[in-house]
Structure 1
Amino acid sequence: MQPDLSMDEDDFLAQFEAGTLPQDGFHHADHLHAAWLYLTRFPAAEAIARFAQTLKSYAAALGKADRYHETVTWAHMLLVNERIGRSDAAGNWGQFSVANADLFDWKNSILLQYYSQQTLDSELARRVFVMPDRLLDHGKANAT
């Protein structure tokens, strides 16, 4: 699912921060868009802290505070941050989202490349950021 580009980004963030975005209008792609906005406006540590706090508040405003997941939130933020750093199109959301389509697949989450399902389902991972528990083989062939 590709993001809705029709809403002005400042209005989108303002509604997200105020907790007034309609629940049915804030899907995985919208989470990623908000993450990208924070990461393109603030240093990474500040962006992660702001986004996480806003997402917690938004979930609470919807009566779904228990839905917040720290590891999923931080891991996606870190992936988006890395992709921004690697991308020539980092300053344009539309181009960034097309170039990073793998981030948008919620059912076959990219996080499963880094985490076992058991870890992601754990209460610990929900409460605090947990380091990835899967070893990746990325780049080893090119390292020699």
Structure 2
Amino acid sequence: MTPILAWLWIGRYRDTTDLHTLRAFGIGAMLQLAEHVPQPGIETLYLEVEDGQPVPAEAFARGIGFVEGVQQKGCTVIISCGAGQSRSVAFTVGVLHCLQGLAPVAALGLIRDKHPRAMPHPVVWRSLCQYLGHPYDRRDLV
């Protein structure tokens, strides 16, 4: 688990299975992109999003909207996918863009400062860029 902001974390699937650790870090909500892992007392949204596949705009809208809603309630949120490197990073970039006003490339840079293994799959990144109306450039990922 990697904190990006005080209230926003990125994690792996296995992080969502460890209720003790989730509680220790004050996680009150999870956006899950690998598998649905309900935990008592933690609000959860699972979106079936495959890595390396185009992400529908509706999935980004639902995921970012969920994070915005729970953040407004004061929850600390973890966005998780299988390895915590691609899908979770792309959704976190979307959150930072929509809620904090960061350009996608700047948001990715902020994430990489804290989480050096962050690397959205080019197809997932293209989907995010399309959703945000940001020009796609694969060089943004290097």
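FYI, it's all coordinate maths here, none of it is from the lab. Predicted, not measured: the structure shown is a model, and the values here were computed from it. Cβ atoms are built from the backbone, for glycine too; each structure is taken alone.
A value of -0.67, -0.73, -0.91 was derived for log10 I(q)/I(0) by the Debye sum over Cα atoms at q = 0.18, 0.20, 0.28 Å⁻¹, for residues 54-101 alone; which structure in 1, 2 was it taken from?
Value -0.67, -0.73, -0.91 for log10 I(q)/I(0) by the Debye sum over Cα atoms at q = 0.18, 0.20, 0.28 Å⁻¹, for residues 54-101 alone corresponds to 1 out of 1, 2.
Looking just at mean projected area of the Cα convex hull in nm², which of the labels 1, 2 belongs to the structure with the highest value?
1
Which of 1, 2 yields 4, 23, 34, 27, 10, 1 for P(r) over Cα pairs in 5 Å bins from 0, in percent, for residues 78-133 alone, as computed?
Answer by label: 2.
Of structures 1, 2, which gives -13000 when helix-only ellipticity at 222 nm (-39500 (n - 2.57) for each DSSP H run of 4 or more, over all residues; to 500) is computed from the coordinates?
Value -13000 for helix-only ellipticity at 222 nm (-39500 (n - 2.57) for each DSSP H run of 4 or more, over all residues; to 500) corresponds to 2 out of 1, 2.
As an exercise: distance in nm of label points 7 Å out along Cα→Cβ at positions 86 and 126, calculated from one structure in 1, 2, equals 3.1. Which structure is it?
1
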